[in-house]
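Just so it is clear, none of the values below were taken in a lab; they were calculated from the coordinates. For clarity, every value in this text was computed on a predicted model and none was experimentally measured.
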Structure 1
Amino acid sequence: MGLSSNEPTMQGRTKVERKSDRELVVTRTFDAPARIVFEAWTRPELFMRWWAPKSMGVPLLSCEMDVRVGGAYRIAFGRDATDSFAFFGNYIDVIPDARIVWTNDEGEDGAVTTVTFEEKGGKTLLTFHELYPSKEALDEAFIGMEGGMPEQLEQLDELLVSLGANAGGS
């Protein structure tokens, strides 16, 4: 029932759910080991291949990541340098192949994002959790996340398949 609903939304294999007035949780299981899924989130050359939802028609221009505690990231979207916007922040916790936590510092309503990678039997349960400073900040972000995240994670799934992640090899 719209923004006030805490009922989860399922789009394909992706579940989008408001856990509270300030928390958004997105989950999806990938047919790939945690190590490979983690790399897709932490290697700029891989991240650029799946992060921007294709339906938006706004490509990623650049992606800089120093994935370590205290490291920073900056991701720029747009058609060119004069028509672009950026997301940026700092990594506050990094456990290889298991967890990444970062700040979203592009505005005062930025969330703290935690992504966990839980491997079971060669598959990885990815949990994307965002904690916002207010209900209003989540309300605003939720509009884009509800449709965008499932598309992004579908694109990640396609990348993992193209990398041969589910072939049982390296």
Structure 2
Amino acid sequence: MRVYVPLTLSGLAEAHRAGELGAGPLPAHAVTPALREWYRSDDVEELEYAALGRAAQASLRLLAAAPGALWHRVVVAADVPDGSVSADPDRAPDGAVRVAGPLPMAKVASVHVDSGDAKADVTAAAQALAAADAGDDDARSVVDGAEDHELLWYATQEIPGLLEIGR
């Protein structure tokens, strides 16, 4: 099963150094039956894109919780055995799952990271997230602005170069 794990650049750096993503269970997103029902599509690529988008939103929450973090949303796509994944009962409709860890970096298929032109919108969205969660429509609009930016795809061999962004 393909899972999408939300991270920050510092989280990616830590995983790269350790050779694995955490001890688990790791929060992630995947194409689950609930996501299929919510998204109402049979197109696997569309469903995977929706799961990636949900993971990008979770990455934004990680950035908001760590004000010193660099502004890039980061999502790691990994292939794991179905048996290592369980639905997150509190958030199942959006494809939220838990992955039994650790997740070896060798299982990572790709990394998805914001481009440079997303900086202002992602930074503003991270700062506005709490107000948006509290129901502020203007803040919600700011948060939605980050979602207008597509994450760029990177091969696993490119991780060291991505980590240079943070230095």
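Ranked on Rg/Rh (Cα atoms, Kirkwood Rh), for residues 60-123 alone, which label among 1, 2 comes first with the largest value?
Structure 1 gives the largest value of Rg/Rh (Cα atoms, Kirkwood Rh), for residues 60-123 alone among 1, 2.
Comparing relative contact order in percent (Cα under 8 Å, 6 or more apart) across 1, 2, which structure shows the greatest value?
Largest value of relative contact order in percent (Cα under 8 Å, 6 or more apart): 2.
I have -13000 for helix-only ellipticity at 222 nm (-39500 (n - 2.57) for each DSSP H run of 4 or more, over all residues; to 500), calculated from one of the structures 1, 2. Which structure is it?
Derived from the structure labelled 2.
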